[in-house]
Each structure stands twice: as C-alpha cells, then as structure tokens.
1. Can you say which of I, II returns 1.12 when Rg/Rh (Cα atoms, Kirkwood Rh), for residues 141-180 alone is computed?
2. To test your reading of the models, identify which of I, II gives 1.3 for distance in nm of label points 7 Å out along Cα→Cβ at positions 125 and 309 when calculated.
3. I, II: which one has helix-only ellipticity at 222 nm (-39500 (n - 2.57) for each DSSP H run of 4 or more, over all residues; to 500), as calculated, at -11500?
4. Using the calculated result 0.35 for FRET efficiency 1/(1 + (r/R0)^6) of positions 21 and 397 (r between Cβ atoms, R0 = 30 Å, to 0.05), pick out the matching structure from I, II.
5. One of I, II was used to compute distance in nm of label points 7 Å out along Cα→Cβ at positions 277 and 333, and the answer was 0.4. Which one was it?
6. I have 1.1 for distance in nm of label points 7 Å out along Cα→Cβ at positions 45 and 157, calculated from one of the structures I, II. Which structure is it?
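Taken together, the values in this text are just the output of simple stated rules run on the coordinates, not laboratory data. All of these numbers come straight from a predicted model, not from anything done at the bench. Cβ atoms are built from the backbone, for glycine too; each structure is taken alone.
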Structure I
C-alpha cells in the first residue's frame, strides 16, 4: 500500500507533515516518473498554494524539466488543459475539501486523468530510494499557460446543446464556496446566457463562507437564495471545483447519488448500450436505471482515481461517486463540477423542473456520516466488524449487506483521521434505524 498517496493524491497539514522539503523531494520523484516536460502546474486558493508552486517549479527545473504555470484554476480545468494542450503531465496543488490548514499535490497523467494506483507506488519507490534524475544537460525553464481556462470552458460548452441552453435564459445560483470554480463557473454561465446569483464568490483559502466541502447541513444559504430568486437550480462546489452538490427549484438539496441518477438517466436515454462506473458506496438504483437503457454498471473501490482509471480502458461514458463527483467520458474521465453543471442545464431544457426529474426516479434512501478514528484503530474496527459479520465484503473497508437495497459500509478516509459510514435502506425509517445502530457500534469498538 502507498504510504503518502491517499484516496486522492498526497495531502497533509502544511508545514507539519506536508513541509516544503517533503514537497521538493516528492516533486523530484514525480518529475523523474514523468521523465520529460513540459509539465503544467495549477493550484487552488489555499494560502500555502503559491509558495508550494514555486518549490515545485524550481524542483522540476533543477532536474531539467520545463513547466508552465496555469495559476489559480479548478482541478478539472488543469486536467483538461494537460490533455488538450499537449503536456507530458500535470501537478495540481490542492487539498480539495480538507480544512484550510491542509494542502496537497495531485499528479495528472498526459491523458488528463489522475495517475493510477500502480504509478503512485512507482513514484513512492523513486522517492524512498532517492533515485531521481540528476545532473541534467540543461536546466528546465518555467513559463506561463494562459489558455487553460478558455480551453476548459470551450471544451465543456462543446459537449452540450449550448444554443438550446442559451435560449432558455436559466436562473442559476452558484455557491462557489470561496473556492477555485469562482474563476470559471460564473464565466461559463455568462457564456450560456444564464442569469447568475453568486454566494461565497470571493476566493479565500480559509473558506469562511461555509467551509470547503458542500454538505446538506451547510447549504441553507444556497437553498434560500434559490427560492428567493425563483432560480431553476442551485449548485455548490467544493474547494478545488471538481465536485458539485445541487439544489432543486424548491430549495431541496440533492444527495450526490440523486443528482448522478438524474444525469445518468438523461445521458443514457440518448446513449443506450453504454457503461457506467461507480463506487461500492453508491446506491443500488443505478443498476436498475442502466438495465432500462441496456447499459452495464461496473463497481470499484471508493475514490475518484479508482473510477477514472476504470473508465479509461472500459471506454465508460459515465462515472460518479456518491459525494457529488460526476465524470462525463466524452469530455474527460475525471470529476468536473462545471461540466456537471452544464449537463444539468441541458437536462432542464426538456422543460421539466429538477424536482420533477428527481421524482421520476425510483425511490432511493441513502445517507452517510463520519466518526473520528485514529489510524491505529482502523484495523481493529474492521476486524471486529468482520468477526461479527463474516460474510461481508472487505474489498474496501467493510460492506455489510442484507440485500442490494439494505446495506451499511464503513471505510477509513484516505485524507483525514476519520471513518466514513454509508448506508442504503428500502425506507427512510429503516435507514435512520440502521445508521443509528451502526454509528453506535462503530463508536463502541473504537473506544475499546
């Protein structure tokens, strides 16, 4: 198992376990893995991002690798630019939804998708052996990349019926979460002739508005703004802009699972016989939906890397996670908050409201929560649950299933000292009972 790479890149508390010295040496390993440039560098709005960018570019230059800096951009913008503008790879400086004191780095392959789990181990091996490139014949140089945002927005608009969306003049509330989509999502909405209302639009690495992760509990401002302005929909992005949580015209916040099903139904209706990739912790309704459109579903471990890297060889059209990370294969096999917004606007061109689209789906009852758990307690927790439920799936944490509609999954976070608890049930009552039972069980085992 990787020591430094977690669920999504390498993250840590800046200047504690994620120091400039560590970043410098890990960059030498990443540069050695890429072998050649140019490498595209982008970063989110965290206070430590600009200085980390300087360390990364100088480290790459010191082993003879050229790089260009795209500046402050959403993660999916950096990824799309790597693929479209012909870079050998990319490095995104971000800790996504983690608290402000964190930062991280995420290497991106030349195809615009996060590197595979196998390649993460290759980089760590170079790092531990210090077997990075040395004595280059010439130093690398650092330049600017000014086309990343324009390329990204044009790429998104080319994947939807932009003319039809423009004709509708939709009202959209954007909760930008003080994050990186502030440089792209409002501009995209203007391109499509939407009337926009902005919340938390100032980029601020401390995420003072509502925190860096959009959750149903912190989106009341979005809900109120949608109702007040009679908007067609609202959307909230996470810190680096690759995930999105939707709000319907009635002010109801949708789970990532629900919005993914709305989008999947729309896309599969136009593209039957397709492949969908999603994680083990997503709800079961996607199989029912896929069957309706002669399509198939592939399940992976939790994590966007797992989904993205499974989409590439299977040529999957759709990928998603239950946390609001949606991937559209025709654009790029990565989570992309702005591409997801574009697709949802296209859904609304049918004339039905978002709440009506949700109502047309099979009933779904899913939820999730988290429990603080020190890293040294995780093995004990999973082992105790496995002993109590020996037939459970331990592919990723542990998934205890009664049947396809009733299950609970517990797995450690790859980025924080917590375990996440996911559940699905056939009714809200059963879901509440199940979550209450398993949260209590998890806390009891951890406290032993």
Structure II
C-alpha cells in the first residue's frame, strides 16, 4: 500500500468506525418547500428567488436540539449545507452579502451548528457546493445546470471564471480558518468539463493541507466518469477524495479499488424522497427499513449518511424526529454490532446480514422461520452465542434429521430447538457470535 493510501487510512479511521451520520440540506429553498434544485428546475430568474431571504427566519433553530436527537439516534458525525448550488451561505462570509446574517435569520447558522454538535461529541462536517448560481462570474448561458442556461439575454454576457475561483477558494479558506476543527468537507459536485483542475482542485487541497490537514473530503472534486487518478485507482490524484459517496443507492458489494483494497464509502440517503424540506412529501422511510439500510452498509464496510431537510424555521419535521427516536431505541441495545464493524469473513446468509469486528461476528436476523436458522462456514469455531439485546445464551445445535447434510454446521436456537418465530426484535434481531481465532 502506497504512502498516500496509508495516510488516508489513518485520517479516515474515526470515520470508518462511526458508520452512521446525519446530513442536513437547509437554505432559502426550504422556504419554497419543493426542491433544493428549484431554481434550475424552473429556470427561475434571480429576482424571483433572492426575496426568500426575507422569509428565511430560522426562528425556531436550536441546533443543540438537533445535536441531541442525532446523538440519541446513534449518529457519530453530522454535515450541514454551508452553501448549496443557489450560492446562499449559512455562514458569515466576508466575501458576499448573500448570507444568513443578512437574511431574516440574522445569524451565523454554521457557527451555531458546529458549536452544538461538538458539544455532544459528534464529529462535524460542512457541505460546500462548487456550483454557484448567484455569482456573476459563474457560467450562465449554455451551462448544463444554471437557471439562465437557456436565456438568450445571457448568451454574450462576458464572465471572468478566475474571479469566481478566487471567490470560491476564499470562502473555503474562511470555513477552514474561522470555525475551528472541521472533520469533513463534503464538496458537491463535478460534471462535464466542470471538474478537477477546472475548480483549481490542487489549490483547494493546498488550503486543506495548510489549515486542516486532518480533515477528510468526499470524492466529488472530480467527475464521476473520470477513470484516471480517481479514488478507485492505485495512484489517486491529490483531490480524488478520502471516501466514495454513492447517492440514494447501496452498492451490491464492498467498494474496493483496482488493487482490491478497501475504499472508505458512505451512502447518502434521504429520510423521505427529498433532500430539502418538502411538506407534501410524506413518503418517509420507516425506522425498520433505515436500520436495515444501515446494517446493509456496514455489512459492506460502508457508512450510512441519513439526510433530513429542516423547515425554514429551523425544525426537524415531526415524522423525522419520530423515526430518529425509533432508530435510537434499536441502536441503544445493538450499537455494538455497528460501530467499528465491517464486511464479515463469511458470506451473507439468506435470512439477513452479518457484520464483524475482530473475532466477533454479529448475525442480523430479518427473516422469521419455522425452523432454526443455519450458519454455514464456521467449521466449529463458535465459542459462544448470545442475544445482543439481553445477553441470553443461544446454544448451537444440529437437528438429528439433518445428519444427512454435512455442509450445515450449526443452527440458532431462539424460542425452542425447532423454530425462529417470533423473532425477539422485528426490526433486526442481533445475535453475537464469539469465534475462536483462525489458526
């Protein structure tokens, strides 16, 4: 393993142990309650959008309450949108007037977020958009995403992209130098020729290495289709990132680079269907599904970054709060099977998932069965099995009628010697399996 990958593994150790994080998309778009891309979707002129500053009050924003909810849910890190594609800043940047301190909120929302989450012992990160639909020197006409991309009035309007880069790099420096230690910077996103060197990515890395050398970043400074020097290669570029960031999908297998070495990763998943607050979107994923999504990620050596869109007043939707509470109840008794765990040494069973930490295997049982549940491939290595929730012992056995099937090693016992119904926890029943070390 080369020096760059060794350094990445050291800096991401806390991240790979954490496994569960909180993402929050919050900004002027929250006032409209539709989509954070609404300006681009509707090709909305600037004048029809900037007035939302007067309605973005954040009057009920108490980030210490957010932090307590995240901690109770078992989340170990949290990331807030310091600036999204619309260019509006939730921090007191000295490089623009387009910020929360000049809005109805009148507050540096990023500083309050960082202080509150650090106080709860939660690692902190900031999302920063590489795009900026507000800045006059960001490409307008003909760009793939800009709200004015099809407006002929902008066809021959000159712009100086270097001015924009100076602005963007200046804001990144502000975040790196004015707000204490930042654990993660989540850049978003690259497309077509707007990627890598176009962003001055090496200069961004210079700033990070100078001011926050311990910080980790995602892999979106480069384009998704770039196969040279990506995080998936043996020799990634400086700005290739420290972790991969699949969105709204869970990879079918653990992510590895071209050498077969593990790549840190997280799936960012919305709690309903939208990233930002949308009061009409009541399609909330139940706690059961989200717990199993978390387990699925961990079973493939990945993290789950669960997104919630706060209201323009600064509150988590009630439905989201209730779901976090349910997840927290499960995590309170089963967190041992999540933190610091990774892909197991044996294959995924038909009835659920495995996670593993050292010589301890955790069986996450989803499927009820009329018979006990088989474990394959441990070849007599089981030292002890217990129900993780309460520590009660589970005795391995082999039913006499299955003696003709030598490949079946053991069975779990739950309520009796012959069945696994009902399961003690319908969300995910976890059995802790302590193993004898392999010789």
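1. Matching structure: I.
2. I
3. Values: I: -11500; II: -7000.
It traces back to I.
4. Numbers: I: 0.35; II: 0.15.
Answer for the origin of the read-out: I.
5. The structure behind it is I.
6. Matching structure: II.
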